[in-house]
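What follows is a group of structures, each given as structure tokens.
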Structure I
Amino acid sequence: MAKNSIDVYGAKSKSNLMGFDPDELVLVTDETHPLYDSRVHLPLDENMVRNIDYQGVIQPIEVCKNVETGAIEVVTGRQRVKNAREANRRRRERGEPIRLIQGFVRKLKPSERAKALSTAMASENAIRQQETPISRAAKMAQQVAYGRSDEELETIFGCKMVTIHASLKLLECCQAVQDAVECGSINVTHALKLADIPPAEQRAKVQELVAAGEGSTGHERARKQRAVLAGEQQTRMKTRRKIEAELAQATGERAAALRWVLGMEEAQAADSTDDARAAA
């Protein structure tokens, strides 16, 4: 006799997941409805469409039944539903079976229902922790080890191979560099520039980068850290107007050098050649 699944897995309880055709689910667009979310109007995500086409929707959605209309409305998972519809359109064109979406319904008292569903809808993405560059790179390395093709890797992670190769290069950095990326002390671009130098130099350089970025954020921190990687403060190219202003005050070799930068000596030489030809 088959065992109860709760006993097999040691679970405390279980609930039923139902398979839905995404085209039969209702996405609420009425702004006065408790389940309305402006993200319902976001455009399709090609990477998500390809991923769903490849392996289906992995994470179940939440639905509820509108007792007035009988419609099955989406509480959480709008983007999964929208992109699954497009993936299924393409699968139908190819003569392939559609992808169903697994969904669940929470048992709620009528007095709690509207408030609880709107709260779940609002908090689903608000408190979700974003994946770090290093953890994503580790997952990519794992899929490479499984023998995934380039096309499969692009579909699974929703990016091009150039991005995947760059992410994998992060794993070639020493632990100190990876830790700095994980906590946001340095960005991925700067970390990748350290990947090709010896580990001891990586550790020394990442300390300089972290120290340079302390007390600053955003573009300012990135600029200071770029200067460290360059070995000296990066200087901007001077404009032609500034060079001409300096030329007006310069003499001797400096003036000659500035004229050469501006291409004035070549122009003067060309004029002299033209004059000589005219005289001949």
Structure II
Amino acid sequence: MILVTGATGTIGREVVRLLSGRLPLRILARDPGRVTSVTRTDEVVAGDYRDKNSLSRGLRGVRSAFVVTSDIGGQDDTRFVTAARTAGVRHLVKLSAAAVTDPLADDLITRWQRGAEETIRTSGLDWTFLRPRSFMSNTLGWASTIRTEGVVRALYGTTRNACVDPRDIARVAVKALTEPGHEGKAYALTGPEAISAVEQAERLGRVLRRPVRFEELGPEQAWAQWSRRYPEPIAEALLAGVERQLAGAKAGVDSTVERLTARPATSYAAWARDHATAFAG
């Protein structure tokens, strides 16, 4: 039995789609009604990391689990590892982040991810860490202003990030969950190129067949947006990440996706074509 958490999120949803109907599959979700892409053979159960009993029920009979946590700075990974060890789970595939390997990254989000990895690494269970760069799907945050104004606004628009298609991350996750030989491995996952926001706006314009212009935000404007949307420590972490991108820390391209999945990593242009309706309205 394979357990998938985070099944209503960007990566977990894709992992479920790829595994559904193939193998015995259980999905643990706070709101089972939001889980999609399942077949009648899949088992969807209600569960919460803070509910020890629901974790025990969800992990019963599970061999491998895909672990996604989002309580930044919290103890959800510790709770899950404790329950998994008690239930006899053998292998955890953890969605982490590329920044954990950057010695200059010391923001709240990165420290939390490093701590989660260490909790799993020292758990006595087999583990695989997935360390992606930014998700291409993050640019869906531009959809509203593209639809209404034909504009993308971002900070440091000419800096480059080797962002990755979430579907590629999910394909690697499925490999790690279903095949031997991935235990004790940490995989850096990137797209096939480092691309800037200016270039992404241009490629979206090509897909939409209309101009999409780029407008540069200043640091104060970006901070104002993030601090309205997120708690201050999270906004500070996001700003720190963009500053590291300005220094070139996120431009490295890795071939792991192609090596593990036997198919090239998806380009941003291809991702944009597949998601054009979100930007077109």
Structure III
Amino acid sequence: MKNILVPVDFSAFSFNAARKAVFIAEKTNAEVHLLHVVNAPSDWNSISLQAQQEFPEVEARVVEAEMKMEKLLNDAIFERSKVKTYVQGGTIYEVITEFARHRKMDLITIGAHGADETKELFVGSTTQRVIRMATCPVLSVKKNSELKSVDRILFLSDFEEDISNAIETIIQLAEIMAASVELLYINTPANFTDTETAEARMSKYIPKASKVKFQSFIYNDFDKDKGMLAFMKRNKPDLITMITHARKGKPAYLLSMTDTIVFHADIPVLSMVLRKP
């Protein structure tokens, strides 16, 4: 992990996301990239300066954001980190995901609202869209969530498809954090799997020779989302990791399991797009 992107809107949510990015960067010697996006025409970054001058209100917000960024950069949390700042214009979630893709970011750390932190629906939020569109892992963190240490990483999957790349990422993260990994399979009546089959699926992804300690769990519930939240509340992991499938083009009102967990979980959630090995 060499480059971590933090979208910044100068709220407590994005500031906490920056703190988490710094925590990870200090352990991986990564560079932190702070990006503020001013809501502007989608082609803002490619049009001429003369064309930009036709939008004086956008130009004013850009200048204001650059001043705020300079002030933020002087905060004590960045004293020991390598940090770069950027201010760009355009459609916010599109600029974030394109910036991450074009500059080959290894991780996006982004602030997320929780069920008790906003009256607005989570559906259609910037965080949700970034999770759906990003080509690199996305770490979603709440305003008050802590990440001072990571001792236990929980990974949720049905273990039916080839998740080798995701497991490899989790192992690398666990080695960096000196954490153990817990594999979780949620069993529901609608998609019931016998214990022996579920255990065999999980054991397939536990490396025979690894410094990382693995445990596997099967949790029964009528609903997969509720089962995940109930298990999380009972076992209290430090970090949740899960795969999010590409949902670009699908209606925003169709909530994925990742959306639900990010919205309700009190701890950081790392979502990864499934890549073919």
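Read-outs: derived from the displayed coordinates by stated rules, not from any lab. Note that the structure is a prediction, hence the values are computed from the model and not measured. Cβ atoms are built from the backbone, for glycine too; each structure is taken alone.
Looking at structures I, II, III, which one was semi-axes √(5λ) of the Cα gyration tensor in Å calculated from, given that it came out as 32, 21, 18? Please report the intermediate quantities before stating the final value.
On the way: I: 60, 26, 22; II: 32, 21, 18; III: 35, 20, 17.
Structure II accounts for this read-out.
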Among I, II, III, which structure scores highest (criterion: FRET efficiency 1/(1 + (r/R0)^6) of positions 76 and 244 (r between Cβ atoms, R0 = 30 Å, to 0.05)): II
